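Student: Presented below are the structures under discussion, each in the form of structure tokens.
Please treat every number below as a calculation from the coordinates, not as lab data. Worth saying up front: this structure is predicted, and the values here are computed from it rather than measured. Cβ atoms are built from the backbone, for glycine too; each structure is taken alone.
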Structure 1
């Protein structure tokens, strides 16, 4: 187990109020767990913390059906600590942990290694070998082991529970504005700026070609975006995700044209936050038609972003 976050060095100093979950995406439902953990910590004089698992349990339990992750581990820890949790315990999920009996999970891990005195979970939380343990089981075991369990109901959006699955479905279809509503913040992708083939610069719209760190990208199309760059800050732009069919491309690329910025960014790490999908990806008759469409896309992105302040990325 590894402790991460600004308070990681004091991981064993005090008993904990512990939010437990996979936290993929750190969406509004996860944020409610964190709020409850912070409230329990203040009420009971405990140290707030979170426990998460890496990789996602589905990678071990059903690898052929495991979905792409919404976040990298570093992004997840960053998001949790931004919500006010000073430390996050990351537990490797492997076959041994999957086989751990519910009693050992509660007694040895939660009460023992993590010194939990309050455990906050969602009402659908399952744990232990075969995922046989539920909230009622955890509450029974917690009473014997010396911690209380607080269960948090699903947070709803449009009458349906918010889940990582719903966020993922919105991302795949390019509905990044819907994903942002579920997340409670803009959807973002981190990556490294790498060299491209220079075609966009030849059309008068130089782009930053970004090699993503994330597994899941929004569906192919053109998006209004904000981009965070070291030493520059957060700047507006327009991004394309796709195969560049006009030029017969095969691999999916993420390219962002940054407004009013032309700098050498190779090797820099960029964060691209998606605001809205402007159109689908399509093939044009030639470079001139594509150039005209890029101009129209850039103008529309400027219009969309013009009245908004840059987000805190």
Structure 2
């Protein structure tokens, strides 16, 4: 059987998709796996902040179109790139074992966030990171940084930024072991950060059955809770929010964050429950954040379209 995997064309996306191909062939060596590269809108518009272009669908829409047109069989995504809602005729069928979801700070001297000099210029494309960093260090100078991981690291090494903030998972997958981990107490990651998603057509039962073999149960429950939080808040790239779920023994603990881009108003909340309550846990936490975060939401509403 031949399976065509759809992938973005960045080095990181291709590494991730190849890892999925390898896992599929371990399950069934008779499978013939082909990778098709599809350029998304987010890959074409690299000179604007993501919040200014649109929502998270920028990185997946073309892949989903290819699924619907049967040009590919499975799409491989970074979960953090997925919008809260996907098309009715498609389905997320597997979340493979998750990598470390942490964010990391890269500087030439391997400094921690506390050691950064006053006014240090940091690069990031995420309002979520900007908000949480400025909440801890309002003196920092944070500027937009987009491009592939290697492009961002090169700009750091060329001295265009004092430091940059990236996801640990992406660096690790590319074999880049640099940077100081930013603790969860400083930055909560994007919902689903560090996890991959396998998407296919809802009515293609054979493909669904094959892809489900890649699913990691613990990752599934954690990502489900985080994405439920995202969906209820209706957050996209324009809203600084974070969420991280993890298991402590049999208990699923979900922590969420909402803030303003300047970091002057932030809110964290936490809830816990069982794995089977993952979806409800995310919704309940989001409703609590919505209830407690009126001033943040009002500020976000008034500053819509601005960083």
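Student: Looking at distance in nm of label points 7 Å out along Cα→Cβ at positions 77 and 165, point out which structure of 1, 2 has the largest value.
Tutor: 1
Student: Here log10 I(q)/I(0) by the Debye sum over Cα atoms at q = 0.11, 0.16 Å⁻¹ was calculated and came to -0.66, -1.40; which of the structures 1, 2 was it taken from?
Tutor: Source structure: 2.
Student: While we're on this one: Here helix-only ellipticity at 222 nm (-39500 (n - 2.57) for each DSSP H run of 4 or more, over all residues; to 500) was calculated and came to -8000; which of the structures 1, 2 was it taken from?
Tutor: 1
Student: I have 56, 28, 21 for Cα extents along the principal axes in Å, for residues 109-212 alone, calculated from one of the structures 1, 2. Which structure is it?
Tutor: Working through the options, I get structure 2.
Student: May I pose another question? Using the calculated result 21 for relative contact order in percent (Cα under 8 Å, 6 or more apart), pick out the matching structure from 1, 2.
Tutor: The correct label is 2.
Student: Rank structures 1, 2 by distance in nm of label points 7 Å out along Cα→Cβ at positions 61 and 93 and report only the one at the top, that is, the highest.
Tutor: 2
Student: Further question on the same structure: Among 1, 2, considering only distance in nm of label points 7 Å out along Cα→Cβ at positions 37 and 133, which has the greatest calculated value?
Tutor: Top value of distance in nm of label points 7 Å out along Cα→Cβ at positions 37 and 133 goes to structure 2.
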